[in-house]
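So, here come the structures, one by one.
Just so it is clear, none of the values below were taken in a lab; they were calculated from the coordinates. Since we're looking at a predicted model, the values are computed, not measured. Cβ atoms are built from the backbone, for glycine too; each structure is taken alone.
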Structure P
C-alpha cells in the first residue's frame with residue numbers, strides 16, 4: 001500500500017471519485033440560484049466534510065463490530081492499522097457506513113450549533129497559517145489556548161492526507177490557496193518525527209523544541225501584559241516534557257498553574273498500557289528569572305510542592321501516569337523561577353534530571369502515606385498508581401525501587417510474588433496469583449500485604465473463626481497500617497474482582513471482628 005488510493009478497493013474508488021465530482025456539480029447548481037458566494041462556499045465545505053466521513057467508513061481498512069453490527073472507522077488509535085478482512089456496504093443504502101448515515105451526523109452538528117436567532121450568533125474569526133507567524137497585533141489577546149503536537153506521538157500531517165486527498169479533489173477549485181500542494185505541508189509541523197529528518201532523532205528533537213519555542217514566543221507577543229498561555233499536553237515521556245519546557249523557557253514563559261482534565265476517549269485503542277487518561281493543561285505567564293539556585297535548595301522546594309500536589313491530585317482521583325505527570329507543572333513553576341540550577345561543584349542540572357526528581361518526589365509522597373514495611377508499601381504505592389492494570393516493566397522500575405527499599409526490582413517481582421511479569425509488562429499480583437505460595441502470611445514478621453492476603457483467604461474459605469483468631473493473635477484489629485492497606489485496595493481495585501469483594505467484606509466486618517475477639521479473649525481467660 002504505497003498510495004492513499006490503495007486504501008480503497010476499485011468499487012470504493014469509483015464511488016468516492018463520483019462524490020468528489022458531484023461537489024463541483026453542486027457548486028454550479030447553487031450558482032444558478034444567485035446564492036451568496038460565501039454562503040455557497042460554506043455549504044460546499046460541509047459537503048466536503050460529509051464526503052470525508054464517507055471515506056472514513058468506505059475504505060478497506062475498516063473493522064466490523066460484531067456486537068453493535070456496525071462498521072468501525074480505522075482511526076481507533078493515531079495510526080492506520082492493517083486488517084485481515086473488512087466489511088463493505090452499499091453506499092446508497094441508509095445503514096451503517098452509508099452516505100445517508102454519515103449525512104445525519106453532519107446535519108446533527110449544524111442543527112446543534114445553530115442559534116435560535118441569527119442575531120445572537122457571535123462569529124468566530126478563523127485563521128489558517130503558521131503558528132510562529134500570527135497575523136495579530138502586539139498585546140491584542142487576553143489568552144492563547146493551544147493543544148500543540150505531542151512530541152513524536154502522532155504523525156498529524158501524514159494522517160491528515162487520508163482526508164486531504166478527497167477534499168482537494170472536491171474543493172481544490174473553490175479554495176485553491178488551501179489545496180495548492182499535492183499533500184499536506186509537513187516540513188514546518190511542530191513534531192519530533194525522525195522520518196522527517198532522514199532518521200536523525202536529535203535533529204527531530206531540536207526541530208520540535210525550536211519550532212514550539214517560536215510559536216510560544218509569538219503567542220506571548222500577541223498576549224496582553226497580564227494575559228496567559230494555556231497549553232494542553234497529554235504525553236508522559238520525559239523527553240516530550242523536556243522539549244515542551246525548554247520551548248517555554250526559550251520563549252521566556254514559565255508554568256504558574258496546572259489542571260488535569262479528562263479529555264481522552266476511554267474506548268480508544270491504546271498502544272501503550274500506561275497511556276494517559278487525562279490531558280494536563282498548564283497555565284503559563286511571562287517568566288521572571290532570578291539568580292541561580294543550588295540543587296539542594298531546589299530539591300527541597302520541589303519535594304514540598306510535589307507532596308502538596310500529590311495530595312491535591314489524589315483527591316481529584318488521579319492515579320498512575322496521570323498523577324505523576326500532573327506534578328510536572330507545579331515543579332516547573334519552582335525551577336522556572338531560577339536562571340539555572342547548580343550542583344555544589346558548579347555543574348548545571350538539566351530539565352530531564354529535574355523531571356526525574358519530580359517523579360521520585362511524587363512516588364515518595366505517595367509511599368509516605370503508608371508507614372508499613374517496605375514490601376507492603378510497594379504494594380500500596382503500586383495499587384494506588386496503577387490498580388490491576390498492566391504497566392511497562394521498564395517504566396515501573398522506579399516505583400519498585402521507591403517502594404521496595406534496597407531490594408532489586410527483579411528480586412521483588414520474581415521472589416516475593418508481588419507482581420506477575422509477562423514479557424515486557426507487569427501487573428499487581430492478586431490473591432489468586434499468590435495462593436500457591438506456601439505459608440503465605442503465617443510468620444508474625446511477614447509483610448502486611450501477606451497477612452492481608454492470609455485473612456482474605458480465610459474469608460474466601462468461609463473460615464470466620466480462623467480470621468478472628470488470626471487478626472487477634474497478630475494484633476491487627478487495631479493496626480491502622482493493616483486497615484489502611486485494605487482500604488487502599490478497596491478504593492482502587494475493580495469492583496468485579498474477587499479481591500475487591502473479599503477486602504470489602506473484611507472492612508465491613510472489622511467492628512464485628514473486634515467484638516468477637518473480645519468474647520474469645522474473655523473465654524480464654526475463664527479457661
Structure Q
C-alpha cells in the first residue's frame with residue numbers, strides 16, 4: 001500500500017460516512033460487554049432493520065466510551081446524545097426517539113466535566129472507531145504518520161521529535177522516552193527489538209486493556225514508528241492472558257495491517273520491514289518489570305535480573321531492546337502527526353502531554369479518563385470523577401497501584417505529575433487511581449496491597465521474598481489488635497530495608513502503601529495498637545488470638 005492508496009481508503013470511508021444521517025455507536029469494550037452490550041448491539045441492529053432505517057442509520061460497535069459505571073453505553077455521534085445503562089428491552093424506545101426528544105430516563109449529558117475536562121491523545125479514537133476494522137482507523141488518520149515518516153523523515157529526525165515532545169514513559173517510572181530511544185539507537189547490535197509491555201497487573205487498573213481493545217492499530221503504528229527510529233525489524237506485544245478481548249482484537253489488527261502493507265516487508269513502498277508478534281503472559285505481576293518480561297518472552301521463568309546492563313543495550317536474546325508500555329506507544333502517532341511542539345504545549349514543565357487514568361473505588365464517575373498532566377487531584381476526583389457517592393467524605397486516593405501510596409485530603413490541590421506525586425510518597429504508576437471514603441481503614445488498605453505484593457513476589461531475592469511476608473504479618477497483627485509499639489517500629493524498619501535492598505521495582509515499591517499510610521494516617525495505627533479498635537469499624541479485633549496458627 002502506498003501513501004496515495006491510504007488516502008483513497010480514507011476518502012472512501014469518509015464519503016460513505018457522510019452519506020449516512022445518523023451514526024449510532026455501542027461500546028463493546030470489556031466493561032460494557034460484561035453488562036450485555038453485545039445483546040444491546042444485536043437488538044439495535046435488528047430494530048434498525050425492522051424499521052427500514054438501514055440507509056439512514058449506521059450502527060457500529062466501538063471501543064471504550066469512558067463512563068464505565070453507566071455501561072452499556074450508546075452514543076448518537078451526530079446528535080451529541082449518549083444513553084447509559086441500556087438494556088436490550090430499551091432499544092425500541094431509543095430507535096423510536098431518533099426523530100424526537102431523547103429518552104430522558106437513559107440520557108447522560110455529554111456536557112459535564114467528565115467529558116469536557118478531558119484531553120484525548122492516546123484515547124482520541126476510543127469510542128469513535130470500530131476496533132476490528134482497519135478502514136475505520138485509516139479514516140481517522142491512522143497510519144498516515146507512519147507513511148509520511150517512512151517517506152519523508154530519517155530515523156534520527158523521528159527520535160528528535162520524540163525528544164522535543166517531552167514524552168515520558170507512561171508505564172510508571174516516567175523515564176524520558178526520547179532518551180530511551182536514543183540509547184537503543186546508539187547500542188551496537190546486528191539485531192534490535194521493540195517490545196510493548198501490555199502486562200497491566202495493578203488492582204483497579206484498566207487503562208492499557210481499554211486502549212488495546214478500543215484502538216489496537218494505534219499500538220501497531222506506534223511500535224512500527226519506534227522500530228524505524230531505533231533500527232529494529234521485529235516487535236513483540238507482551239499481553240496477559242486475562243485480556244482475551246484485547247488479544248483477539250490485536251490478532252485481527254495484525255492480520256489486517258499485514259494484508260494492507262502497514263506491517264511486513266517494504267512498508268508503504270519503503271525499504272523498511274517490520275513484523276509484530278504476540279506473546280501471552282500467564283498473569284505474573286512481576287512480568288511487568290522489563291527484565292522479567294524479557295525472560296518470559298525468551299521462554300524462561302519470569303524473573304528479574306540485576307541492571308545494568310539495561311535492556312536498551314542488552315535485552316531480548318542479548319540484543320538491544322526498546323521497551324515501552326501501551327500508552328507510550330499510543331501517544332507516538334499523534335505526536336508525529338501533530339508535531340512535538342503541540343504535545344509539549346500540554347501539561348506541565350517537566351510532565352508533558354496528557355495521561356490516561358482509571359478512576360475506581362468510592363467515586364461517582366468510575367471509568368477511563370485522559371486529562372492533561374498537572375490536573376489536580378481535586379479536579380480529577382470531584383469534577384471529572386463527580387465526587388464521593390452517598391454523601392460520604394473523601395479520605396484518600398491511592399495512585400500507582402500496589403507500588404503507589406495513599407494521598408490524604410490536605411493534598412487534593414496537588415497537581416498530578418511525576419515529581420509531585422513522588423514528593424508525597426506515591427507514584428504516577430501506570431495510571432490507576434482508587435478513591436477511598438471515610439469507611440476505609442488505612443491499616444486494612446496497606447495490608448491488602450502488601451498481601452498482593454507478597455503473593456506476586458517471584459521469590460528471587462530475600463528482601464522481597466521474606467521482608468514483604470514479614471511486613472504483611474505485622475500489618476495483620478496490627479489490624480487484629482495484637483501488635484505492640486515494638487511491632488510498629490519493626491514494620492517501619494522493614495519498610496526501609498526492603499525498599500533499599502530488593503532486586504526489582506516490585507520489592508522496592510512494595511513498602512509504599514504502608515509508608516504513606518503511616519505518614520498520613522498514623523493515628524489509625526495507634527488506635528489499633530493502643531486502643532485495640534479500628535476507627536473505621538473495618539478490622540475485626542482479635543487481641544487474644546494468634547495471627548497465624
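Data table
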| read-out | value |
| --- | --- |
| Per mean count of other Cβ atoms within 10 Å over residues 105-112, the highest-valued of structures P, Q | Q |
| Value -11500, calculated as helix-only ellipticity at 222 nm (-39500 (n - 2.57) for each DSSP H run of 4 or more, over all residues; to 500), assigned to which of P, Q | Q |
| Test item: Cα Rg over 2.2 N^0.38 Å calculated as 1.01, pick one of P, Q | Q |
| Winner on relative contact order in percent (Cα under 8 Å, 6 or more apart) once structures P, Q are ranked, highest first | Q |
| Value 0.6, calculated as distance in nm of label points 7 Å out along Cα→Cβ at positions 161 and 225, assigned to which of P, Q | Q |
| Given 12.5 for mean count of other Cβ atoms within 10 Å over residues 137-144, calculated: source structure among P, Q | P |
